[in-house]
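The structures come next, written out as structure tokens.
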Structure I
């Protein structure tokens, strides 16, 4: 093997095809080759196509093996394939990440930007065969290294850093050797609680926060921030800490019953496929309606005056007391929460919970409401079912003849 020729190819690649700060570094290229020589894989995969797509195929051409390249970007996947074909090693499979399948003896994980990589990390390990090797770049990122270390430990393995792969940008790689018998994904529910601090915490609600601390739940440690950014940071924290399966967001201007966690978690225990579950909570402004909504066939938003008791599938769900599974954040792209100003000229300002709900629907993540779980919303008085019904009694014209309440569009 003429490795000097490979080095020349890498120099040409980072000059004419990509950029040094984006492409895999030469030091990591050398580490990949050493791992391939150690593992001697029959099936190889690079998640995040590029120079590694060429490199793995070059090794397979000399040593035998089937190579698959995966990417989230179809244009970059095509560009990587064209480069490999130009070098005479364009064979194997080229697939989009959503079409991934198979089990690989060696997998190099370098998919997209770091937020994407964190979101898909667990799925990348699912693609590694028993006794196979996972290798990833950019383990210098704080949080990402912890995430991979925990995921490795959950498989009875460990993340081994490779300091000799460190490049001029400070990036370096690490490896995880999978055991002969892979363990199933964690099924026990483990909750971390996040309180978005976007305003002064009312003393009236502080005791409900203390109640959760007394029960021993872990908290996301964060300071004041805009609500949508705070929720995104909490989601990122969950992804970086695989010892937790769910994030429970509890807004600080609500009075949360001490059994809120137990009430919401019981639905997950019955059906783990329920990835997002919230309580039946009420808006703090007129008409004080439930912050739980549906979309009619024309796309108009409405809610109900009375909800059946139990668990109800909905279209839009308020985040004031919301339990979200890790898998939901893995399936929905970042930003998970965002203020939408696209219709500002019409004085329409959908909030971050609307953004999350619509993105969840778009990516096949169902939203559920436990109508027996309510956290009264703090205003001058508490917004709850009684206040909503009093408003409806005072303003009966807000309901249609069928008892539906449509929002102002």
Structure II
């Protein structure tokens, strides 16, 4: 083999090559040999002509097994990876911070973050490569990714449980044919949920926003859903304020069971609840922070509710919710919702959507059917996020709309 630094001297091994190196190459070779990174010099055909000590330590080969051969022949790169690296070098002329999967002599996987540059030495072109062994990091990454997959699988299974507990769209349609639900969890499972039941001539509807989102919010949502049903089925409450008063008491009783001196639970939910008497065409409603929007004859009215929380940690059982009653007519539209839609960041300035824009949007789509309204709500908020490059959802989103039959 020819010496990589001379056209006239034949050399058979690395030691002989180093003896003929002179002048400005000496400092380069000193750095090359002492580098903590694996380093190699190859011909343009990627035949090894020089390697450093760290290279031998990491890959476990003897120098004689490497010089004069390429990575594929030595077994450092498998065929597919060898071709991939060759393609990058051929197309870009270099490699910069590319993770390359290698093999040691004992066939262990070695992941190396690699840089390969072309360099002219004594009038000839060579490829100078440096590799940092990041195998421990990749192994940790693999563990983290595996844990992440397992967590996601668990959350997706929790999503199935949540869907099985909560009412389906078919159940909603059976009770309120002209209606829609837009439910967009921030993290697979949702802290927002809707609840609907029918008992004789009365329809019970609620939109609830539990503390947080994701798994913690989802757990509270299941508690809230079950307690709402209990208030109506077991306690036989039909008055919305009475239902919320009982719900608050039930939450606090649940808190007494869950709380521990070292783990204080401070959760709860905001809610808008209405009860429609279809025989009398009357709607009663009550709420904890969340209002209801009414659209009647083209006018939007905000039906305000109490600024009283439903909290697991509240010890104030004396607070009472207010019951409101209004007459309703066929064709009136009502919207129950969480704060997620109005609070979503986006738009050209990356600001919140706001309740004003939410109200304007509701009025602008009153000529559409309920299912089509849902599509407009969904498309609008997605476009709002994308406009600002803000693809992350701020919070769980829930809108339940219905038209009085």
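Which structure, out of I, II, was Rg and Dmax of the Cα atoms in Å derived from, given a value of 34.1, 108? Before the final figure, lay out each step's value.
Values: I: 24.9, 84; II: 34.1, 108.
Source structure for this number: II.
Identify which of structures I, II gives the largest calculated value of mean count of other Cβ atoms within 10 Å over residues 48-55.
The maximum falls on structure I.
Who wins on distance in nm of label points 7 Å out along Cα→Cβ at positions 72 and 216 among I, II, i.e. which is largest?
II
For which of the structures I, II does the calculation of Rg/Rh (Cα atoms, Kirkwood Rh), for residues 192-327 alone return 0.96?
I
Tell me which of I, II gives 0.45 when you compute FRET efficiency 1/(1 + (r/R0)^6) of positions 104 and 120 (r between Cβ atoms, R0 = 30 Å, to 0.05). Walk me through the numbers before you get to the answer.
Numbers: I: 1.00; II: 0.45.
Working through the options, I get structure II.
Every number here is computed from the coordinates shown, using simple stated rules; none is lab data. This one's a predicted model, so the numbers in the text were calculated from it and none came from an experiment. Cβ atoms are built from the backbone, for glycine too; each structure is taken alone.
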